[in-house]
Structure P
Amino acid sequence: RPEMAKIAAEMSNRVILTSDNPRTEDPQSILNQMEVGVEAHQRAKVLSILDRDQAIKTAVTLSQPDDIILIAGKGHEKYQDINGVKHPFDDYEIVKNYLNKLDK
């Protein structure tokens, strides 16, 4: 987790950290682990947002024309596993919804 966050911060103009399937882990603990990998001089461009939906909304809202938004973690999964319960969640549909709202 720290290494992935480190590389993301090095290679991106902006990074939004969030969890995907915390399962039985504390989502804040997951974010804390990722934040450890971000070097001090990169921290100003990194946001940590616990709620994945809100993290995606923030990424879409902050984006500018020609920006690339990379959403990593869920892939083909259409749920979030939180404490053994699979909650419906589709990154693609979430992004599409927020992009459509921007177009209106």
Structure Q
Amino acid sequence: MSPQIKSINPLRRFQKSSILIHILYHASKEPFYGSWLKNELNINDYNISDGTLYPWLNRLTSSGFLSLEKRNVEGKIRKYYSITEMGKTHFEKIKEYLKELYNEVIE
């Protein structure tokens, strides 16, 4: 194999593409802060870096899918993310798509 050709790990590629779903899911349950979500994802073997997570959070916030609230926690400012109405609508569409995909692939 040529050193220029990277091996393809389908599971890893799928995990990376599903980060958006995880972010919207957790935001729909309760407000969270970035390092909590990073730990939550890493428990499930995502091994996500700050350089991957925070750009996603910033894009989703600037696009209107998440809202941002700064809270003072033990003298430090912590950013909490929550899902917006637009984010809820988008997340519902994603869930419908996932149901269709599941029915096609699994059943």
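Every number here is computed from the coordinates shown, using simple stated rules; none is lab data. Since we're looking at a predicted model, the values are computed, not measured.
Quick look at the numbers
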| read-out | value |
| --- | --- |
| Source structure (of P, Q) for helix-only ellipticity at 222 nm (-39500 (n - 2.57) for each DSSP H run of 4 or more, over all residues; to 500), computed value -18500 | Q |
| log10 I(q)/I(0) by the Debye sum over Cα atoms at q = 0.17, 0.29 Å⁻¹, for residues 27-74 alone derived as -0.55, -1.22 - corresponding label from P, Q | Q |
| Which of P, Q yields -0.28, -0.81, -1.33 [log10 I(q)/I(0) by the Debye sum over Cα atoms at q = 0.10, 0.17, 0.23 Å⁻¹, calculated] | P |
